Structure P
Amino acid sequence: MRLILLGPPGAGKGTQAADIVVGFGIQQLSTGDMLREAVAAGTKTGLHVGELMDRGELVPDDIVVTVVARTGSIIRMPQTGLSWTAFRAQAEALDDELCQRGLKLDAVLELRVEESTLMDRVKTRAEQMAARGEPVRNDDTPEV
């Protein structure tokens, strides 16, 4: 199964993906996690991504697609189930990549959440991470 979950930060993509991964025994990929890994790796692209994220800006889709393409080993494995958390343009890029390999998406789910609920969720997530001594995600701000 190849499934994409779409939605803004705080919509619950990661929470739902975790349940899907366990329930269906498939692998999850998250563009947000990939971007944070690129930043941590200190690559040229990662440094640029880090600057954008530090300013509270969304990373342009072409950069996200470049980062994702570098993890293409998962996409190349037809037998691998895939739960992908992304934004719409990134989902379209993944669909194009899969089509080039003779593979297809089984479903795309968009999670829609009231803005006030999103604000509460990202605020709570940031507070919980800070309380645990973890670095707060750059996208856990009202501006993003």
Structure Q
Amino acid sequence: MTDAALLDLTNKSARQPIDDEDLEAAEEAAGLALRDGESVILYMGTNASSPGGYLSRNGAEYLEFKGVRLVGIDADSIDSAQSGEMAAHRVLLSRNILIIEGLRNLGSIDSARFRLVSFPLKLTGATSPVRAVAIVE
């Protein structure tokens, strides 16, 4: 369970990188600043007809600088599907920042800040599906 901030990046076109300037603009539009130790959820409006963008290396480094502990996204991957580099994964995971991909229904969260609860399965290995729940007060 963690405090989380929702950043609306639905203005980004499909398959475009999200960089530090995009993240700063989304923070400003939401009227918030990311806090050390909280989670950030990147809402891109991803669906079958709109695959959304991806987090650039620069964007991942910005989130690391801000001190976030978890990054969630509604895209199937936080990285570009066309690149084998996995830059966002490498930056975030090397700094022990967790990643949740494939989130759904982010448009129904009507608050810039909320509590995020995620329930992973008890599996051995690096990844696990989770049931993610937003608690909005």
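Before moving on, here are some points about what is shown:
- Value -16000, calculated as helix-only ellipticity at 222 nm (-39500 (n - 2.57) for each DSSP H run of 4 or more, over all residues; to 500), assigned to which of P, Q: P
- Entry that produces 15.9 once Kirkwood radius over Cα pairs in Å is calculated, selected from P, Q: P
- Structure (P, Q) behind the derived value 22.9 of mean count of other Cβ atoms within 10 Å over residues 52-59: Q
- Top of P, Q by distance in nm of label points 7 Å out along Cα→Cβ at positions 44 and 116, largest first: P
- Given 26 for relative contact order in percent (Cα under 8 Å, 6 or more apart), calculated: source structure among P, Q: Q
None of the figures in this text is laboratory data; all of them are computed from the coordinates on show. Computed from a predicted model, the values in this text were never measured in an experiment. Cβ atoms are built from the backbone, for glycine too; each structure is taken alone.
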